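So, here come the structures, one by one.
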Structure I
Amino acid sequence: MRDTSELTTIVQRLQAMQMSTDRALQERNFDLYGVNVVTVRYDQPSHLFALAEGRNKSQFAFDDLDALAVEIYERLSEFKLSF
């Protein structure tokens, strides 16, 4: 059940980025143990998400919120295993 709630929380944070109207570019950090694992940016005009890894700064573009949520979940889970 915990995995489902973590994924739901990620989806809710991404949806909040889409619904926000205060800035054209939204940014959220996904951290664990005080370490930035990934940063997500959402560009309102293009409706595209960009995921940047905290460790090596690689960037990936997503146009599907669900696929991005799963990717974030997997990155966070992978990071947990390193401890």
Structure II
Amino acid sequence: MPTPAPDPRLQAFGFAVRTAREESGMSIEALAEAADLSARMLIGIEHGRRNPSLLTILSIANGLQTKPGTLLDKVPWPQQK
């Protein structure tokens, strides 16, 4: 059974996390420690394969010393009807 394609919103969030991490000069391991998460979890998020909870998003933002909205602003939102 083929694996479903990752959701584009998760991919956009993962890209935002990866970009912020790289711009801050942090490794996956350093962010994992700062955010109190596993490196494996962060890799899955950065690749758009994991759907992080609100608490995980807050932990990542804290580890990056940024606001959660900075990361979430990169995620496309559906247009209102």
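Any read-out appearing in this document is the output of simple, stated calculations on the displayed coordinates, not a laboratory observation. Remember, it's a predicted structure, so these values are computed and weren't measured experimentally. Cβ atoms are built from the backbone, for glycine too; each structure is taken alone.
A few notes on this one:
- Structure from which 6.2 was derived, mean projected area of the Cα convex hull in nm², options I, II: II
- Structures I, II were shown, and relative contact order in percent (Cα under 8 Å, 6 or more apart) at 25 was computed from I.
- Among I, II, structure where helix-only ellipticity at 222 nm (-39500 (n - 2.57) for each DSSP H run of 4 or more, over all residues; to 500) as derived comes to -14000: I
- Look at distance in nm of label points 7 Å out along Cα→Cβ at positions 24 and 56 for each of I, II: the largest one is in I.
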